[in-house]
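For reference, the structures are reproduced in the following blocks.
What follows is calculated from the coordinates using simple rules that are stated; it is not laboratory data. As the structure is a prediction and not an experimental result, all values here were calculated from the model. Cβ atoms are built from the backbone, for glycine too; each structure is taken alone.
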Structure I
Amino acid sequence: MSTLVVYYSLSCGNTERVAEKVADALDADIEAIETVEPYPGDYQEVVDQGKREVECGYKPAIEALEFNPADYERIVIGTPTWWYTMAPAVATYLSEYDWRGKTVVPFQTHGGWPGETLDDIVDACDGARIEHGMSVQFDSMGGDRMITPLADVERWIDSLK
């Protein structure tokens, strides 16, 4: 099955780390979602801006991507959790494509407050077939220490093979 892994990740790179593990295991193409206007470098500034964006439903412009999900059977979508939902850049990405007939596998990274992120991704992918997603917890202060056991993440990835 042709698979594309698409993710958005901040500078600490937690979502990117998980996305790379998935892409390597599935021999999938991988691509990062990037906003046209970068977020500020300070973690707390990003948190504050992200909260404002989530609260008003803002969808930032994103850079053009190399890979089109229309060319793949399965798309694995990864996002950090921002205020109990997906990052606004991922909401933008999901709003730009027709998901009917595609298989979507959502995953999220979070600092202990997963919210409704996976359900929100499912809701945004109207008409898609959804495979079991994964919630991966990292330390709550934007650090890179993974709390979810690596074995759990690897088991989930193996279930996608």
Structure II
Amino acid sequence: MTKVSIIAGVAENMVIGRENNLLWNIPEDMKRFREITSGHPVIMGRKTFESLPLPFRPLPNRTNIVVTREPSYKVPEGVIVVNSVEDALKIAKGKDKEEIFVIGGGQIYAQTISLADKLYLTIVKGEFEGDTFFPDYKKDFKRVVFEKDGEHELYKYKFLELER
């Protein structure tokens, strides 16, 4: 059975972004994201897709699936556009991979948190001002599979993998 996983960078106050941007730049976090998701289908909302830097849009070595309500949304060749999370999951599961990843943003996380088997989180220490939040996960995801502290310039963080 295909495992549905969510990967996200989350501040201690659950903020994940502001004005369609990440609030921190942690190279180790980007490297981990690349290593974990490479070779797997990734599901994201339109705003998350548009926030990817152009050289990485679409994300290489991954099946990019974008969820949008815009029927005529234009994407580069090879990107799959769907109008619901359910359709995105159906297509991703059809790619015959052991694990698929939901990579954002806030609305897509909220729609998939109850369906996820595993969370790969980077918990960034501190309170951040933002307009996009990660859904509450603490009551459903209690089993810690992996935990590692790190630090980069201004940011202290923790890599955390959780299962139900």
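Identify the structure, out of I, II, from whose coordinates distance in nm of label points 7 Å out along Cα→Cβ at positions 52 and 116 was calculated to give 2.4. Kindly include the intermediate steps, with their values, before the conclusion.
On the way: I: 2.4; II: 1.9.
The value was obtained from structure I.
If mean count of other Cβ atoms within 10 Å over residues 100-107 comes out at 23.4 when worked out from the coordinates, which of I, II was used? Intermediate results must be reported in sequence, preceding the final value.
Working: I: 19.2; II: 23.4.
Here the read-out was taken from II.
For which of I, II does helix-only ellipticity at 222 nm (-39500 (n - 2.57) for each DSSP H run of 4 or more, over all residues; to 500), calculated from the coordinates, equal -10000?
Working: I: -10000; II: -5500.
Structure I accounts for this read-out.
Comparing distance in nm of label points 7 Å out along Cα→Cβ at positions 60 and 84 across I, II, which structure shows the greatest value? Mind dumping the intermediate values first?
Numbers: I: 2.3; II: 3.6.
When distance in nm of label points 7 Å out along Cα→Cβ at positions 60 and 84 is calculated for I, II, structure II comes out on top.
For percent of Cα pairs over 13 Å apart, for residues 28-91 alone, which structure out of I, II has the highest calculated value? Provide the component values of the computation, followed by the final result.
On the way: I: 67; II: 62.
Top value of percent of Cα pairs over 13 Å apart, for residues 28-91 alone, among I, II, belongs to structure I.
Quick one: mean count of other Cβ atoms within 10 Å over residues 76-83 came out at 13.2 when computed from one of I, II, so which one is it? Walk me through the numbers before you get to the answer.
Numbers: I: 26.4; II: 13.2.
Matching structure: II.
Between I, II, which one scores greatest on relative contact order in percent (Cα under 8 Å, 6 or more apart)?
Numbers: I: 22; II: 33.
Structure II gives the largest value of relative contact order in percent (Cα under 8 Å, 6 or more apart) among I, II.
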